[in-house]
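Pasting the structures here.
Just so it is clear, none of the values below were taken in a lab; they were calculated from the coordinates. Since we're looking at a predicted model, the values are computed, not measured. Cβ atoms are built from the backbone, for glycine too; each structure is taken alone.
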Structure P
Amino acid sequence: MATHKVVCLGAGIVGGCTQVVFASKCKNHDFYVVDIDEERIKGWNNFKPNYYEPGLNKLLKTCLNKNLFFTTDFENTLKDATLIFLSVGTPTKQRGEMKGIGTNLSYIESCCRMIAKYAKNEKVIVIEKSTVPVGTAQKITTFLQEYNKKETEKENEKEKENENEKEKETEKENEKETKKKNKKKQKQIVVLSNPEFLAEGTAIKNLQHPDRVLIGGPNTEFGKYAQQQLKQLYKGWFPEEKIFFSNTWSTELSKLTSNAMLAQRVSSINSISQICEEIGAEVTQVSKNMGSDPRIGSRFLNASVGFGGSCFEKDILNLIYLCEHFHLYVVAKYWKGVLELNSHQKLRFARNIADTMFQNLDNKKITILGFTFKKNTDDVRGSAAIDVCNYLLGEGAILSIYDPKAKPKHIKFSLKGYNENQLIICDSVSSAVIDSHALVVLTEWDEFAQIDLSQCYQKMIHPSYIFDGRNIINRKSAQEIGFNIYSVGFPKNK
């Protein structure tokens, strides 16, 4: 019999991948993933998750329907759960006072109501996996405790109504018994913070070999007990010395600031890339020289068209809101600068395409290579390609887009204000480049670094251009073939 029945609310990339790895490593526990989306659950149960992640299916086959189960049945799954993970979306608010900056916690609230209604264990341990605003754990704790208190009071009132009138002495005895019952019925509730640090495209690898595991919780007897229970899940394969404990607020803030710092590094090197373009330096050499300093390191120092995805911008906005809430306006301005630089980098890249091509893109076919926000994923949310493509469409260009994993419906949904004849979704590089004026590389897929440039050049209209937003195309080879190539952070006329 399993030591724990672990339930995860949310079958997205965080919830699904996390529980698959847990189940593959912890055979003595049972893991259940619950989601309201029937099609999503059906996909998991048929080994067809609704997103692409390298290595996921192979691992899923080792544990599905053995000690890992996917279901839409919240009531029966939650009633005897011992550990409950929250892995639902926390998007940016789209209306109200905090529109465009605050976090929409409606999915978290829905989960809380499910837990309050269906979780029957005397010890309720809830674990935040979703990235949430600082202080969310306390809000969840307060909600669950108040709900539990009211439910307990209702049950006790019913018991009192059913009791027959007795003598005063008997009533006193019953009072004592009732208090004992109340104590038994009162659930112990704790909310822990255990943020994920996975990256799409390498999620399974990140979960199997994390740099560290953070567990935040209250400094109470039950809080410490809960932290140890969660620790046991990781101890099966992860070094104990890399499991760090702190209070909940520190752990929640650590997640936000980790993403903010990574985004800041991208914007920092992109700011330097703009200097390189103007003075004649090469950003790849500058990055290498800086990264060789162990105090700086080489990670996240690749200049590009800009960062994207569903996390970096959202988490920085969350951090900005937190700063402004506490009147830390100078700090908020600093983090706003990271986002402003990223937006400027994307716009600068797109404008350079138009400026280079006589500031006239009307009815010119441009090939877009890559639409996902990074390689090895099918996720287009927040992709830099969206902003660049919307700009080009607005200038009248015809876009032929090829991405090996992005779904055509997601590409079309992401773009706006275009005529149907302006957008062509292709299934290969060779078909996308026919009669094209330019190649625009927006995702660093490995196959794009290995494309046959000579073949592409022969199919394109001349003069032919390459605008490399990921610096993966061999500049010398492209120039020898006849391309005019523009790379991020390289001199414009070199």
Structure Q
Amino acid sequence: MDSETWILPRGGRYRLLGWAIVLALAFRLYLLWQYYCISSDGVHYIDAARDFFAGRLAVGLSSVYPPVYPILIASIYPLIGDWELSGQIWSILSGVLLLIPLYVLFRRIYGENVALAACFLAAIAPYLGRYSVHVRTESPFLLLSTIALVLFDQGMARRLWGRFFYGGLVAGLAYLVRPEAIGFLVVVPLTLGVRCWIQKNRGLRWSAGACLFLLLGFFLLTFPYIFYLSVDTGQWGTISRKAGVTLGVSLTESGLIGNEELTDISSLGSLDITQFATHHPFLYMKKVLLDLIPSVGVYLEALHYSYIPFLFVGLFLFIRQRFWQREDLFLFVFLLFYLVGFALVYVNRRYAVQLLPVSLGWTAWGMIWCWAYLKEFLSLRAFRVVSSALAALFLAGTLLKGLKPISSEKAYVREAGWYLKEIKGSGNLNLLVFDDRIAFYANARPILLSELGEQELLGYLEDGEADYLVTEVGSWKERFPAVADDPELYGLVLQREFRGSVRSGLVVFRVNQRGRDGHAG
């Protein structure tokens, strides 16, 4: 059955696209209203934004994160006056505007109906919506990477080298938001190579020229930053400060970090992927093989279970119709490359969200096909009953997750920070914390307990370098059992408790004068 079977109204396509954009905006504004706590990464993006805003360029560039998103936050902070909201505005705007390049991309490949259906699916997709209200880079990255996909797709379809240059520029800008965009340097040539092979080397010279224009556009924007990273880290060709750290997290979570083959774990954060794979090839291969299947599972989780059946139908239709000759082969190569790529570094839902835009075309195609199939083989009455029931189940499964409050379980973190900010007034405040989000909301300087031993903590308490200690009880007792058993002995006075769920909450201790003069004893 053709994806252009009449499902949506024939006329008013831009009006329907407009309604999809309005729906996406309403969905994200509701989530903004139901948003309770910034992410830990969001705090670090804002720290870098503050550095750029204050003119401390070297400090801002020293962040493990690429510079564009913090610069965007800093650019509108004078207008907004709130760091967190400044970041959220860019995320929301990007999440809403994503529908425009998505529509352009899918309209050329699948036709009008699939393109419009995909836009409505994007408007209410749970994780696209949720990441669109965080102070995180996912939403701006998705917008830029989708624009790059549109340009590369047009370049392949119309055989225009200029589109590859502009696509390279946009992909380069996306790289300066998230380094994963460097994957375009593999995905585009790989797709062109497959097509040349299918066509028995016809167009090989043109494809080589297209790749050169892609590289020119990409490195025109990114070379200064890559050169800076290479000089600053002493590792030429470094593309990300965070790659080694992220790989370390992945190895830790997989239980491989204690492997006896890994002799120098302390330097892992400074290694790039190539160096680590060279030094520990068997360990790295084991990690990749262990993560391949979870990479697919996490991707499907990010798409959300209510979308999965339609994705499978769409992929079945894609494969059945000589997929190697189809226009969406490029999107399929993109999907496969990043599924494997995440296994090479780190399998995580935040990363898998990057694959959702390209997946919505197959999902919408599968949904329309199912709709047309039911309409053809059921009586009108049965079709109405079945289609209404399926639509209700789909919307319920989607919206129950999509409209769930964000980080409500961590609302006490924000409450504690605001409480301490009110106490502080206009003075300076130093907080001993495990969670630096508390210090963010308190507008205070964090002293991270996770980086301190017990003697170092006692030094802070005795020297009067900290004003308050704020911690979750479990973390507190696990890391500093002696102090936690008798806090008053060390000059800590319980001032307030903030309750979360049954097993979570914060305790706020004031560091009193006794602690500053030396603990009792």
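Couple of notes before you dig in:
- Source structure (of P, Q) for distance in nm of label points 7 Å out along Cα→Cβ at positions 313 and 473, computed value 2.5: P
- Entry that produces -21500 once helix-only ellipticity at 222 nm (-39500 (n - 2.57) for each DSSP H run of 4 or more, over all residues; to 500) is calculated, selected from P, Q: Q
- Computed 0.20 for FRET efficiency 1/(1 + (r/R0)^6) of positions 17 and 145 (r between Cβ atoms, R0 = 25 Å, to 0.05) - originating structure among P, Q: P
- Test item: Kirkwood radius over Cα pairs in Å, for residues 233-440 alone calculated as 19.4, pick one of P, Q: P
- Distance in nm of label points 7 Å out along Cα→Cβ at positions 465 and 481 - structure with the largest value, from P, Q: Q
- Rg and Dmax of the Cα atoms in Å from the coordinates reads 25.8, 85; which among P, Q: Q
- Across the set P, Q, relative contact order in percent (Cα under 8 Å, 6 or more apart) reaches its highest value in structure Q.
- When distance in nm of label points 7 Å out along Cα→Cβ at positions 249 and 305 is calculated for each of structures P, Q, structure P gives the greatest result.
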